[in-house]
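Right after this note come the structures.
Each reported figure results from applying straightforward, stated rules to the coordinates on display, with no laboratory input. Predicted model, so just to flag it, every value in this text is computed and none were measured. Cβ atoms are built from the backbone, for glycine too; each structure is taken alone.
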Structure P
Amino acid sequence: MRRVAVTGFGAVSAFGVGVPSLWEGLVAGRSAIRPITVCETKGLASPIAAEVPAFSARSVVTEEHSLVLDRFAEFALVAAAEAVRHAGLELTDEERTRAGVAIGTGIGGAGREDEAYYNVYVRNLPRIHPFTIPRIMYNAAASHVSMAQGWQGPTICISTACASASHAIGEASEMIRAGRTDVMLAGGADAPIAYGIMRAWEAMRVLAPPLDGDPSRACRPFSRDRQGLVLGEGSGLLVLEDWDRAVRRGATIHAELAGYGATADAGHITAPGVEAPARAITTALAQAGVPPDRIQYVNAHGTATRLNDSTETTILKRVFGDHARRLAISSTKSMHGHAMGASGALEAIAAILAITHGVVPPTANYTEPDPECDLDYVPNQARKLKVDAAISNSFAFGGLNAVLLLRRP
């Protein structure tokens, strides 16, 4: 089986456009959670989110093209352009037939869908925008990125809630290993900050309110006083290449995507399990041929809900045993929010940069230890640490789990 190299990446996050903005914010331990401005907030109990500030896709999208796009697809197009540029990719026509796209999304074109329903049910309009379906369909981001790049290889959309991006990256890597394709743009995109979606999440009673009136302190993963997640938005995309191809063209290889594990709890629709997520981690370790005690960093799923964080702690203890206490673990969702189908990609990029720079981003807003979360969560301040191998966990509603193992090239 072929090896998989990561040769480029791009991001749109609540810190702004670009990977440098994302990494600078994460290393600073700075929360990008703030009051919502992109949709109506009247009546919301928690009108805060990790919203992409002052976003424009005009660098890659014409005004005419924007008519068929939702915000989540625009995020993907901007992230894709950065990733391809970062990788220094220039493909021939023949090579484009061996280059594909895999972009996950949890909720697709939520903003445009919300707008369409408002126009139908509230304004009673007899006709809505003719591009509504192309805007809201889940595969829109993958399709538009494929068209923008002119890549004609396998192009897919995966929707597995908040594991969507990690599944997309993992399945894209398997295509390369199997020889079905040579290059893949893989990751996720989501823009779930829409009024109807916010009300739906509030109904589940899992959204965190501001802490003492401060939105930036709302999300507190693994902390005893955690009160829930905060929605985010954005996109993260990785350029994955056949290792030998990347070496031949002299590409900078930032990391090797050495292992991937995917499992299902087959249990509860929202409550996380232990055995299946643990098996996803051990599967990734086995594929990479990396023993558990060689992992230094875990980018945790870490949503800051009561059950998720304690369960993930149990999972890590189950897999790593005594070594679990030597792991540096952080939830970057404390800063970029829970970007749903984009989260796994933003977190994979954070893990790669931890390997590259020898710095582990912190878990922001950590206030006090929880007896049920008793590992090292890198509280509040980034830490210098030589990271040779890291895992990134994504454990989604529906019991769908994806784990990526990244190591120093």
Structure Q
Amino acid sequence: MSTTRLSLTQSVGNELGRVSGTCSAAGTTVLISDTSTDSPFDPDDENTLYKNAWAKIEADGAATPLNVGEVRRVSSYSVGVSVTASRGFTNSTTTTQSYGIYQGVPPARVATQKGIVEYINDTLRSLLHRELTLITLVTDGDMETSGTANWTASNASVTKVALAVLVEHKGGLGKYVLGVANTVANGYATTATMWAGSGRTFSVIAECYCKIGTAKLQLWDATNSAEIESKTSDQTDWRYIYLEGLIPATCESVQVRLIGVESNASIYWDNVSLLAEGARRFNLPTTLINSLAVEEFEMWSGGTGTASSSADAADYEIDERQSTPVFWWRIIDDATGANRWRVEIDPTVPNDRMLLMRSLRPFAELSADTDATDANADLVLAGTLVRIATDKKDKALLDTWLPRYADALRAYQPRFSKRIMPLRPV
């Protein structure tokens, strides 16, 4: 289950004395007023209770949200009524805004003082998760890079679509697919131009879902502006399609194009693979920590499902795909190379297979309150509090949370496997 950065920040703050509420009256740029019955501001408080704490506007229900995410130091507290910030928010506070008062550690960095969100990201960088990664010459072939900057649209609009909003997806990789919606016939999304050696055969594989119209997967000769090979699918479910293309003698570079044939075609695409026939060394993702993080390689075939009713018989129902382990010799580490990590594989991966790597990698940092992580929330909470306690030399807090962090690590943190070098098959 995903957890947002704001939720994690609030959970950590709660352990350190955070209180929260909603403005009960309009304030000023420096005043947060709350006299509601559920206000954390109590008439029996000391007037210094929240002095030097930090106030954060955490949400605003207005049509145009204001001040959300801004953090200010509290300079004074009017018992049971309001807090006054030492520096103004961008706009006056309003009754649609909710706030949090953080004690001990600010929710975000204030001047030179480290904030909770930095401790959260420190924790996330230290935690690992297993990931299945497509090995391909296509940048963003797995569609998991944020945004569509790696895909150029022609007579179409391209968007990244979360799998959670789709009725069905059987691809098994990541959280996003690429949506290509035509404005005229034969609109497409294309990769960047990639080098291709003339006389070599390249295989292209992709998964597609024809929401409307017909999908065409095309290997394009970018040197001579000509098609090398293409295959189509008109199925309204997820299909695995592949083609093989012999690079012409005069071709120096290629592109992969994801085409919608009809003027109203709307196609979802995922897992676009481009590999050269006979290749034995493959560049690995730059996100790889080190060679020991690699657990295994495997091949995915298209399965044995019913072939498409279109003219091309080389697309299959991907829910019947087959996965086969790949024997590999070694991981090559070239610390000064453009691609640090490469794998050497034997035997060669067949043309109609995808090549994938299963490895361990750190969780990504969260850059905004709305960003979410799949890391276990209890593990992140405990790890963050341990880091805060260590920095603050707070022995009582450390004694409380270090055992809980150790238990959570044992329960939720995957371990590096003891890697045994695969042997060449007999």
Structure R
Amino acid sequence: MIQLANWRQALFLMIIGSVLLGATFPDKTEVPGEWPQWRGPNRDGVSRESGLLKEWRSAGPPLAWKTRGLGNGYSTVAVSQGRLYTMGVRGDQEFIMAIDAKDGKPLWVRAHGARFKNDQGDGPRSTPTVESNFLYALGGNGDLSCLELKDGKTIWTMNILQKFEGTNTHWGISESPLIVGDRLLVTPGGKNAAIVALNKKDGSVIWKSQSDRPGYSSGVYTDLGGIPEAIFFTDSRAVGVDVRDGSFLWEYSQASNRTANCATPIVSGNYVFLSSDYGTGCALLALVPNDGKITAREIYFNQEMKNHHSSSVLVDGTLYGFSSAILTAMRFNDGHVFWKDRSVGKGSLTYADGHLYCFSEKGVVGLVEANPEAYKEKGRFSISQETLPTWSHPVVAGGRLYLRDQDTLYSYDIKEKQ
């Protein structure tokens, strides 16, 4: 134990420690060309890139490159500093790989746990999280690792299902790791360890909380009234916990189905939007901080937006998302529906520069104006689909549109020409 000179020194260090603790939970800000984690810098599916094509020719935007070798899986790409990071499976082994964004050539590949097998497709489902010089990846069977970006060297690794006595979901672990300050948050779903916070540097346990089984959704972070909060959508409810110690803050179950809660919560100010399919619906909650606690108050619940595997995006007060198979525009604050359209068919979407990039599970890609007044399509094309649904979500970063279909990755040039 370190011996302090006197009590004044001890008090000084305690004060400094408190200040540093408060500084470990910064807000995420967007860096141009970066898409370093699931749903982008702010986990909301929104890119603030500009100067992108406003419509496509009949064949779609120019194909910059196409590469194979990603293996099976539904992992999308994280983009950082000119590199792409994703996951796949070959033989009996899942792996993590780095790809050069310029030409699609692999830079390194690292083995990462045993193959996840499933009737809806084998391999990993989640997207790596990139922060600073490290990558954090979670495989379909619960293998969680921290790797160095430059060469893929493993810093630490564990299996969260084994360590926290969790049970895998039917269709495989699908959440992407959430980094908040000095800690990494995931949901292994163990008893008193539904949600855990690990030290991102070495994987040591900081706290464990709750006893829910995991859903298929990824967590998000917000700060309300000085309370650093992580929000997760488990198999049975949405729940907020204090990032500092894992203490329970609030819960809400009406937007949950008992089959698969997949969509990522959307936070705007002190409001959070939740949605799930299988006949359930969506809800908007107001989160009200008071004396160190948070109360969740329902603003509305309806069945107008039933997100399945794809989350909605919030743009200028309007939610755009696939309600089951129908693309829907709905006002955020009261649930009023502006329009519905079958668009490219059931799929996923990302927003950038005034447009929705829609990617159907049958390989159809559409550019749709983000306009609450009417559905306005600005172009579409199709990729040559493999045997499984195209469930990997589209990514827009650095003037490129990235689409994955199992073993194949496409990079399209969507920058306007000067």
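Quick notes
- Comparing distance in nm of label points 7 Å out along Cα→Cβ at positions 197 and 341 across structures P, Q, R, the highest figure comes from R.
- Value 68, calculated as percent of Cα pairs over 14 Å apart, for residues 277-332 alone, assigned to which of P, Q, R: Q
- helix-only ellipticity at 222 nm (-39500 (n - 2.57) for each DSSP H run of 4 or more, over all residues; to 500) from the coordinates reads -4000; which among P, Q, R: Q
- Structures P, Q, R, by distance in nm of label points 7 Å out along Cα→Cβ at positions 69 and 93: label with the highest value: P
- Each of the structures P, Q, R was assessed by Cα Rg over 2.2 N^0.38 Å, for residues 109-292 alone; the largest value belongs to P.
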